[in-house]
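K.L.:
The structures come next, written out as structure tokens.
Here, each number is a calculation from the coordinates, and none is a lab measurement. Just so you know, these numbers come straight off a predicted model, no measurement behind them.
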Structure I
Amino acid sequence: MPGSGVTLQTIDGLLSRLSVTEVHSSCSIDQPAHDVRLVSLGFVAPSARQTDTQAVRALKARLTAAP
């Protein structure tokens with residue numbers, strides 16, 4: 001199962017070379033911290049990666065549409 005760096009922007013390169021029906025992808029986006037005070041005190045990171053449902057849907061649709 002292809003993974004590591006698979007995104008909607010990179011999936012076509014995989015699909016043109018490999019016969020795959022599944023991939024591993026975090027489909028994540030960068031989310032800024034909600035409370036800058038917590039960031040300034042070092043309790044939380046300035047941002048975190050979070051799975052984006054729209055990215056999951058778009059990648060799944062691309063895989064489903066592949067020949």
Structure II
Amino acid sequence: METPRTEIEELKRMLGKNEKVLVVDVRQPASYAESDKMIAGAIYIDPGNDEALNEFAKQHNTDERIVFY
């Protein structure tokens with residue numbers, strides 16, 4: 001099964017129209033800590049933290065589009 005891709009322009013459009021989209025930042029901790037850039041409203045999950053990823057998966061609605069970056 002192929003994972004659908006969301007291009008940046010489509011994501012900007014969705015965020016601009018307040019569509020149901022959840023943006024999840026899964027950069028490595030060092031990259032996240034060093035960066036001053038983040039998409040407004042995005043949440044951060046350490047991709048190496050299996051417990052946090054599993055908890056996220058349990059808690060989120062399937063009718064909401066989720067974009068990982």
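K.L.:
For Rg/Rh (Cα atoms, Kirkwood Rh), which of I, II scores largest?
P.N.:
Numbers: I: 1.17; II: 0.96.
Largest one: structure I.
K.L.:
Right, next: Relative contact order in percent (Cα under 8 Å, 6 or more apart) was computed and gave 35; which structure, I, II, did it come from? Provide the component values of the computation, followed by the final result.
P.N.:
Numbers: I: 35; II: 40.
Among I, II, the structure yielding 35 for relative contact order in percent (Cα under 8 Å, 6 or more apart) is I.
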